[in-house]
Structure I
Amino acid sequence: MTISGLPGSGTTTVAKLLSDELSMELISAGEMFRQIAREKKLQLEHFNKLAENSADFDRLIDEKQGEEAMKRENVIVEGRLSGFFVPAADLKIWLKAPSEIRARRIAAREGITYEEALSAMKYREHSENRRYEKYYGITLDDLSIYDLVINSSRWSEKYIVEMIKMAVERV
């Protein structure tokens, strides 16, 4: 199974809850990216700038998540491009939410102002979209590969987990 979405859409929260509920291992592309940034002692925004100039960071993370998913059974792969890089996934999910809500979530999570979160989020999305198009020919506006698209601003994360569990039962 893959869970994807833009920053602040709730992918990490939902994936962790679902992993616990279904006793499935979680592979997080975002956590891989954040871990590399921490190792390099860089903030995400600065690490994104580095990634803009070198495809190596994105390719490493994107390819690794697909490889790791193929090695294991009963796994949830969470990441922006997971639906594309784990083609054999039984269920592909996209979480979406309006940018204002996502920015509020990011501000709360990161302990920054709404304005800072919105600015950083928009920059990051623009940067990632350019890279995904350039490196892979992927546009995140195309949701046709997803089996289930959920607006995470409408329901609690627990209710979203319940919706996904119902979908899992029917796959």
Structure II
Amino acid sequence: MNTGIGINTDIDIGIPAAQRQAIADGLSRLLADTYTLYLKTHNYHWNVIGPMFQTLHTMFEMQYTELATAVDDIAERIRALGLPAPGSYGTFARLSSIAEAEGVPAAEDMVRDLVVGHETVARTARAIFPVAEEGRDEVTADLLTQRIAVHEKTAWMLRSLIA
């Protein structure tokens, strides 16, 4: 039965409703972290200045573009599980473990902040694995693996700029 706002209990994909709910809850936190990091990265793209301007401006654009695609992939996985995907700033602020950027930090501080953000998203994704594995949700596990790989590699690349 489709309950409107909550979980769609008509779905029978081999994952019980309670497990689909738990997985979607974790993915909602991942979505909030990813969206917050997207917004922060886009903000830094717009506002970076200094000797590394061209390098960072271009790098940040590549990163926020990748994050925009990831936001869609994560939200669509939540929908495939039969739940609504969160989509408001208020909900994202409540669910996210990444602080919003205040003001316009110096370029190196932007890079440091984005390293922390990518590491945070990797930890958020990694924390969902036990729930996905318990539900035998290989699709979500694959999505999480992909997201962790991107965030770990991006954090490494950013760290390399300020080493």
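A short reminder: the numbers here are calculations on the coordinates, not readings from a lab. These figures come from a predicted structure and were not determined experimentally. Cβ atoms are built from the backbone, for glycine too; each structure is taken alone.
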Matching task: 41, 18, 18 is the computed value of Cα extents along the principal axes in Å, for residues 63-118 alone. Pick the structure from I, II. I
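For which of I, II does P(r) over Cα pairs in 5 Å bins from 0, in percent, calculated from the coordinates, equal 1, 9, 18, 21, 17, 13, 8, 6, 4, 2, 1, 0?
II
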A value of 0.40 was computed for FRET efficiency 1/(1 + (r/R0)^6) of positions 87 and 103 (r between Cβ atoms, R0 = 25 Å, to 0.05); which of I, II is the source structure? II
With helix-only ellipticity at 222 nm (-39500 (n - 2.57) for each DSSP H run of 4 or more, over all residues; to 500) derived as -19000, matching label from I, II: I
Note: relative contact order in percent (Cα under 8 Å, 6 or more apart) at 30, derived from one of structures I, II, originates from structure II
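Please state which of the structures I, II yields 1.7 when distance in nm of label points 7 Å out along Cα→Cβ at positions 39 and 151 is computed from it.
It traces back to II.
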